[in-house]
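K.L.:
What follows are several structures.
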Structure 1
Amino acid sequence: MNFNESHVELVNSITDHFKVIENIGDGTYGSVQKCKDERTNEIVALKKIKIINQNDGFPQNTIREVKLLKQLRHDNIVLLKSVVHSKSDQSIYLVFEYCYYDLDALIHMQDIPEATIKTIMRQLITVLCYLAVKNVVHRDLKPANMFITKNNILKLGDFGLARELTNKGRYSDSVITLWYRPPELFLGCHEYGPEVDIWSAACILYEMIAKQPLFAARENISQIHEIFKICGTPDDDDWPEWKQYDSNKAMLFTSAAKLPNRLKEHLKKHLPPEQHDIIDLLLKMLRMNPKKRISAETAMNHPYFKKAGFEVDPRTLPELTLPEMHQLKIKEAKEQKRHHQSPQKPHFEPLQY
């Protein structure tokens, strides 16, 4: 499968039309640069797609991302302006609207204003409602894929792993970045829907407040054990299907010692007292049994979002005046610090638009 040529702008050289300002990302499927479109004077994010093998054509993830972004239109989804084919280097470039920040950088390097945190939370649940209506599951929600404009608008990006759901679809369980992946995927579940995004969203909401990830490990087995330590081992009565997804994977955990669910206590301990009214919502979003997880629509009507401050139009809030900040800058700063202070390599996820 290739791009529909009618949707691709052909240029002799990408540098004829775009002036590079700085690199802002380098991920699995391409590098991202902040550029000026010389034809319109607009600042854009230019993503160069990596072509591993010319015979294989464009990566399937890129084709899927372009197709979905052409269909989806929402204020909280990053706008794909155009697809450009440069003849000089035979490369494909995706031209996105530019956002000054990504959420990962903001969380870990700055104190985000409380009003901004509230509006980002609400916008995240709002866009998940939209995706559910469109039968689309994102499958890679994480702070590095959430971009923020200067006027506090959330823009969800990186739809390379997103899928349109079908009635009898079986999907990969090797999706969603480790820290934000729900337990059913570790256990081999292949039939799922928007509930996997709900788990990821809960992890993000927690991280925005606590300034640290809820579940953090470096590989699959350690990650699922991190989940079990806090949420408890699967309960056969509450979640009878957990052993049925993949018997080989289930065997790894059936002999493990039974652990109680201490999620509520963990949230009370690690969230500030003034934010304890989000605990009930997080408990509903982080149900181990995916069938019992709250939907985005129901979450939107949760009392937590009825509090003062959540109904505010983000564009009426003061503009963010923080310096531009993306995960690549944070990665470079942390690596410099590591070289000077510590031999341990920190965990990073690639920035992808």
Structure 2
Amino acid sequence: MEGYAPGEWPALEAGVLKLNSNENPYPPSPKVIAALDHIGAELLRRYPDPLARDFCQKVSETFGIPTDWVIAGNGSDDLLTLLVRACSEGDVRSLAYPMPTYVLYRTLAEIQPATVVEVPYQQKGTDWLLPIDQLLEANAAVTLIATPNSPSGHVVRRSDLRRLAAGLTGVLLIDEAYVDFVGKAADRANLDLVREFANVMLLRTLSKGYGLAGLRLGFGIAQPGLLAGLLKVKDSYNVDAIALKLGEVAIADQAYKTETVQKVIAARKQLATELRSLGFLVWPSSTNFLLVKPPKDIARSLQAALKAKGIMIRYFNQPELDDKLRITVGTPAQNAHMVQAISRLL
């Protein structure tokens, strides 16, 4: 197996602008920083709550769902792993998902191992059309849909998700890592699917909208019957006590998250405009990144040239993407610095 290849991680030295891993350019809530300063020795001495009950209660209060419909994970990747592990028992070991998408999905399938059904998105201009019929025909043990999707940045229509949920006999995992950047109330848009369908799970992370990628904390939302299977196969203490305590504070401060997300959305619009003025094809995005195609066939060379200048962006050496780049949206100042560097290289 090839294994998962994350975005390049440079040493945290002065002068390096890291726009290749879709981290939030803004710090987490000041309330989180204050809570970190008050972490006591007793919290560190004891094992964390294996069921993360206080954190799950805070998620429950925030999103208006029962507490036993929430499961915490060591980042949303941990919950992806648990779901694939739980659904890869017996004779049926299959995963299906549209491509291109989050590359970890394939790695998880190979680890189990499980049969992989990869169905390409149908492109119509800058639109990405979900191959619903092929996914329904595959009827995998787990069907994975990222929305908004990475690296394309598009949102899958709710009507398409509902059709999948109704037609699949396996689990439909809706990966909403970037949902905070869609717009107002988007983080609640698919909760009704969980209420209606026992085979649907929503996946969330605190890495993006909450600015806590270094904390490694995520959560899943599903009916208790589905979560019971994940609880059986999870590690005994899969989320550390510090992450859970700070996560409670972050989830409670929705006002700060909304404020920083709005800054990113505004910067995303401005960055897209500036890149288009340089001749880039820019796909519509509902995330904190942009998928772009540079003028001429220079994606790989441009990524390398920017890296030499201390600016990290993402290049994917795979079909459908090898002429494109994925650029994380930074602060206005960071974006301006990158655009200026690009304009000098073109």
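Bear in mind that the values in this text are calculations on the coordinates, not laboratory data. Keep in mind that this is a model prediction, so the values were computed, not measured. Cβ atoms are built from the backbone, for glycine too; each structure is taken alone.
K.L.:
In terms of distance in nm of label points 7 Å out along Cα→Cβ at positions 119 and 143, which of structures 1, 2 is highest?
P.N.:
Values: 1: 2.0; 2: 0.6.
Checked 1, 2; max of distance in nm of label points 7 Å out along Cα→Cβ at positions 119 and 143 sits with 1.
K.L.:
Tell me which of 1, 2 gives 4.8 when you compute distance in nm of label points 7 Å out along Cα→Cβ at positions 31 and 167.
P.N.:
Details: 1: 4.8; 2: 4.3.
For distance in nm of label points 7 Å out along Cα→Cβ at positions 31 and 167, the value 4.8 is produced by structure 1.
K.L.:
Further question: Comparing relative contact order in percent (Cα under 8 Å, 6 or more apart) across 1, 2, which is largest?
P.N.:
Numbers: 1: 20; 2: 24.
Ranking 1, 2 on relative contact order in percent (Cα under 8 Å, 6 or more apart), first place is 2.
K.L.:
To which of 1, 2 does the computed value 20.0, 59 (Rg and Dmax of the Cα atoms in Å) belong?
P.N.:
Working: 1: 20.7, 63; 2: 20.0, 59.
Traced to structure 2.
K.L.:
Which structure, out of 1, 2, was helix-only ellipticity at 222 nm (-39500 (n - 2.57) for each DSSP H run of 4 or more, over all residues; to 500) derived from, given a value of -9500?
P.N.:
Numbers: 1: -9500; 2: -11500.
Of the options listed, only 1 reproduces it.
K.L.:
Okay, moving on. Out of 1, 2, which one gives 1.7 for distance in nm of label points 7 Å out along Cα→Cβ at positions 23 and 39 as computed from the coordinates?
P.N.:
On the way: 1: 2.7; 2: 1.7.
Derived from the structure labelled 2.
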